[in-house]
Every structure is written in structure tokens, then in C-alpha cells.
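J.: For reference, the structures are reproduced in the following blocks.
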Structure I
Amino acid sequence: MLRADDLVFAHPGQGKPYGFSLEAKPGEVTAISGASGSGKSTLLDLMAGFIAPVSGSLTLDGQELLPFPPEARPVSLLLQADNLFEHLSAEENVVLGLPRGTPRSAGHQQVAEALAEVGLTRFEAKQAANLSGGQKQRVALARTLLRNRPVLLLDEPFSALDDETRQTTRELVGELTRRHKWHTVLVSHHADDIAALATTHYRITAGKLERV
């Protein structure tokens, strides 16, 4: 179980601070909605470790995560922009998710398996710049698979996709979440994304999370 207990944070000049509390179960998608500027991305930044709360607790299966820097947290983050290197191939982008010191032969096999799992077999050599938006997000998900971290944070990951690609990518995220028992936290202002994926839905109102 991923738990945030009264994570308190305020941006400089902000009046009333945020106070976030939620639970996210393994194998499920927990959705966060709210108006623009309500604090959705701030919550993900707190969980990823990019900013530090004034007080509160963030635990995974009872282990406190707040003392750890972003790179040491069991967290992967997928944004609306896929953050691929456009000049690299799909395979070269996915390789970046491998732990340091992975043997070359084992790494090649893991990359091939990850690309196959997201439906991109035979796309290994294709340059990222020549992939569609949906294919790029699948490469980013393959890289996430190799990172092998139990918490997946999604910040509007489908916003740049057309309707058909959005649906198939949503289905893939749901399938991977269930298969790998990820604690997936989805930030989205699209009701259809939330309806299609979320087991639990919170809305940010006046700086607080409310269960919907």
C-alpha cells in the first residue's frame, strides 16, 4: 500500500497550504482530478521527491520514502511528453531504464521482452523521431518496465494522443498495472480516462484531497 498522510506544502506566496492524504493499492489505478492550478502536479512532485513537504508522511508498505532523493525512490514518472531522445532508436531509449551494471546480453534480452510487452516488437531500430505519439508512450512504458519500480506516477499521459490511440494506451496502462502490481497514480482532467482506468478517484478541492 502506498500512503500519503497529511503531506503539507505551500508554494512561495501561496496562502493556504496544500494538505494531501491518500491510499493507493497495488494493481490498481488511483486517479486525481481537480481544476487547473489545484495542486495535482504538486502532489506528484511531492511523491516523486522533486519538492519536500513541510510535514507529513509518504510510505510504501510501511517504509517511509521522504528521506530518499528522487533517484532512490521506488517511483517512475510518465508525463504528457514522453521524454524520449528523438535521435535515439526505440531500443536505445529503453536501454536507459536498465540498472547500471546489467550484462550486455541480459540487457538486450530484457529490452526485447519489454518492447514486446508493450506491442513494439520489430520497432527496436526505429528512431524515436519517426514514431507516432502512441508508440512513443509505449517506448516510455517499456523503459518503465525495466526500471522495475512499484510506483508509477502519470501526469496527463494521454493528453497529446488521438482518441483511438488514447484508448489503446489506456488499456495498456491498466493491463501493465494489474500484471506488475504497480501502485499507479494518475493525474488527469479527462473524465473518460478516469472512468476507464481508476479504481479509486480523489478530487482536489481547496487544497485537500476528497474521495469521490
Structure II
Amino acid sequence: MRALEGVWYAIRDRHTEIPDVVLILASGTEGKQARWGHHAPGRWHVADSDRTEIMVSGEGLRRTPAEVLGTLLHEATHALAEARDIQDTSRQGRYHNTRFRDLATELGIDVAKDDKFGWSITTVPDTTQAAYRAPLRALEKAMVLWRRDEITAPTATGKSSNLIAAICPCERTIRIARSSLEQAAVTCGACGGDFEPKAL
């Protein structure tokens, strides 16, 4: 965290409009789309004022120091847009517009356009890496750990193919896993008879 904060302080030294923030490490693989970082204005209350949260993904620490610098500069671009009251994204903050692109260029990163997320593909040119040589060296020494991706169960869609139709003597039907029906009798509360697999 100290090394990441050192990079952020170096960014602020070069771009004084960028505010002080609360920097955190968290999971970036909990959702459908992996995230290397995020910018969340006003998330923290510190000493009678609100501060922006900048999250760096623990999973992203398996990348190179220059790529992590890219994440911090990307989020700093959002922070600069917030400080200047510039709308740099749309679609609930997912789509990065040309105003984001222009601010990113000002901070020394190259951004390429993604069809879904706009000007969001971030790379750090050699000149920018050279400008952050000392904090990058400290970050490289500190990057000896990274977080494993979250393992999430697949989301069920539609009816489960594991369920079968079962019918009782009074012709009430239910859907149930075949294994559950084979384990023990499932009795109908109306007629007292057992459910059996329904003939197709």
C-alpha cells in the first residue's frame, strides 16, 4: 500500500488538481467483468470532508509495475475530470468518452477505443514510465504478492435440465431432481400417493 500511495503522490505532484484520495486494495473479479481499478467520488469521510476512493485490484498486482501505474493514471484521469466537473463517462460510468481520452493524454497515458467501454484501453508510453522511474522502482520491489481470482458459480438460466416432471395418483405434477425422487418417496399431501416420474 505504501508503494501504491507513493505512486499516487507522484501523480499528484505532477498534476496538482488531482485530489487526495483513500486508496484501497480489493477484489476486481467479483463481477462478470474483471476490473483493475475504480474511481468512486465521495465514498469516504475523512476529518470533516469527503474523499474519493481509488481501488486497485489485488488480482491486477500480477501484472507489471508499468501496468499498475497505468491503472492509477487511468483512475487519476477520472479524479481530474471530477475536480474539473467534466462528464468523462456515460452508461453508469462504463463508457469512456472523448473528454476522458483528452484528459488521459494530458496525464501521459495512451488510450485506445473499445466498442463496449469507449476510450478505456490504457497503456503507459516509455516517456511516462521514465517520468515515474523512482516510484515505479519502489512499486516493483513491493509487488511480491497478488490476489487469486474469485471463483464464482455459474448463474442458472431458465429451467434446470436436472429436473424431471413427476406425477401422483391424483394427477398433481411437480418438477424435481431425479436423484431426489430416487432417494426416498415423495408423497402428495392431497391424495397420500407417491410421486412417480411422468411418462413422456
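Quick note: the coordinates plus some simple rules give every number you see, no bench work behind them. Fair warning: this is a prediction, and the values are worked out from it, not measured in the lab. Cβ atoms are built from the backbone, for glycine too; each structure is taken alone.
J.: Please state which of the structures I, II yields 19.1 when mean count of other Cβ atoms within 10 Å over residues 72-79 is computed from it. Kindly include the intermediate steps, with their values, before the conclusion.
T.: Details: I: 19.1; II: 25.6.
This figure was derived from I.
J.: Moving to a separate point now. Quick one: distance in nm of label points 7 Å out along Cα→Cβ at positions 48 and 176 came out at 1.5 when computed from one of I, II, so which one is it?
T.: Numbers: I: 1.5; II: 6.7.
It traces back to I.
J.: State the single structure among I, II that was used to calculate FRET efficiency 1/(1 + (r/R0)^6) of positions 112 and 168 (r between Cβ atoms, R0 = 30 Å, to 0.05), giving 0.90. Could you put the intermediate results ahead of the total?
T.: Values: I: 0.90; II: 0.00.
Of the options listed, only I reproduces it.
J.: Same structure, new question: Taking relative contact order in percent (Cα under 8 Å, 6 or more apart) for each of I, II, which is largest? Each step should come with its number before you reach the end.
T.: On the way: I: 33; II: 17.
Largest one: structure I.
J.: Further question on the same structure: Where does the value -0.21, -0.62, -0.95, -1.07 come from, among I, II, when log10 I(q)/I(0) by the Debye sum over Cα atoms at q = 0.07, 0.12, 0.15, 0.16 Å⁻¹ is the thing being computed?
T.: On the way: I: -0.21, -0.62, -0.95, -1.07; II: -0.37, -0.64, -0.90, -1.02.
Computed on structure I.
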